[in-house]
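Here, each number is a calculation from the coordinates, and none is a lab measurement. Just so we're clear, the structure is a prediction, and the values are computed from it rather than from any experiment. Cβ atoms are built from the backbone, for glycine too; each structure is taken alone.
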Structure P
Amino acid sequence: MDQTAVLEVSREVFIVILKTGGPIMAAGLIVGLIIAVFQTLTSIQEMTLTFVPKIIIIFGAVIVFMPFMITAILEFTRSLYDRIGALS
């Protein structure tokens, strides 16, 4: 396996990581920003107020995006196995 192939596989790994983790991180970020604005407008300084809604939204996002995430991981795994098979 030459350097180009290793770099290409590494690039694909990072793309799959962004595809699978991005929607969940974005959901948590959006909920966090909404709650932060709400806390600022109402002057509520409760630190635990952000925890429960974020957990609920993140679990919901995992359930909603799970088929997409599994598909992305399986496609990457298949392409990786095809590359490994082509080496021998």
Structure Q
Amino acid sequence: MVILALTPDGFTEALRLANGVHPVWCSASAVSHEQLAGMHLTMVTRFVYSLDDFIANPSVLEGALDTIGQHHPGERVWVERLAAA
């Protein structure tokens, strides 16, 4: 299982759920490069670009999922998504 976090809150929750066992990938807008470097985490990969506009531009998310698939072939990917209010 791989977790893709899109927001800061989602990133925090993803780390908790992954518990150091599952890889976590995140949008650049979920955590800054400096914050991530200070956390000294393993199994965490940060995209250098934001995935914020994935609803308006689905190819952004598709590209991210393709990249994750290249690194974790055959793994299920869980994507953070807030339910509509």
Structure R
Amino acid sequence: MARKYLWWLKPGEAPKPDATIVQVMELGDHGDVLRLEAALGREPLASALRRAGPGQLSPRSWVYWHYRLGLAEPGRVPRPPRRRFT
């Protein structure tokens, strides 16, 4: 899946550990999401979500995945990470 969702990487270039997970969570079709979850389980997806950087997930995906993985109660989704300029 890395080749499909991290198309800008050069052949043989290894993605960061959570990069493929987060990209599939953001851009993946239903089948790829199910394959990812079946292969890794829910905890790696939850961990990648917790470590996602600013802008990696759309606001809609951020809310969806918090609910889908049981990380938030209705109306209690944490704010997504924000970019900080110093």
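Figure out for me which of the structures P, Q, R the number 1.7 belongs to, where distance in nm of label points 7 Å out along Cα→Cβ at positions 49 and 73 was derived from the coordinates. So the calculation was done on R. Out of P, Q, R, choose the structure whose coordinates give helix-only ellipticity at 222 nm (-39500 (n - 2.57) for each DSSP H run of 4 or more, over all residues; to 500) equal to -14500 when calculated. Structure R accounts for this read-out. Assign the value 44, calculated as relative contact order in percent (Cα under 8 Å, 6 or more apart), to the correct structure from P, Q, R. It must be structure P, since only it matches.
Out of P, Q, R, which one gives 0.98 for Rg/Rh (Cα atoms, Kirkwood Rh) as computed from the coordinates? Walk me through the numbers before you get to the answer.
On the way: P: 1.23; Q: 0.94; R: 0.98.
Clearly, the read-out refers to R.
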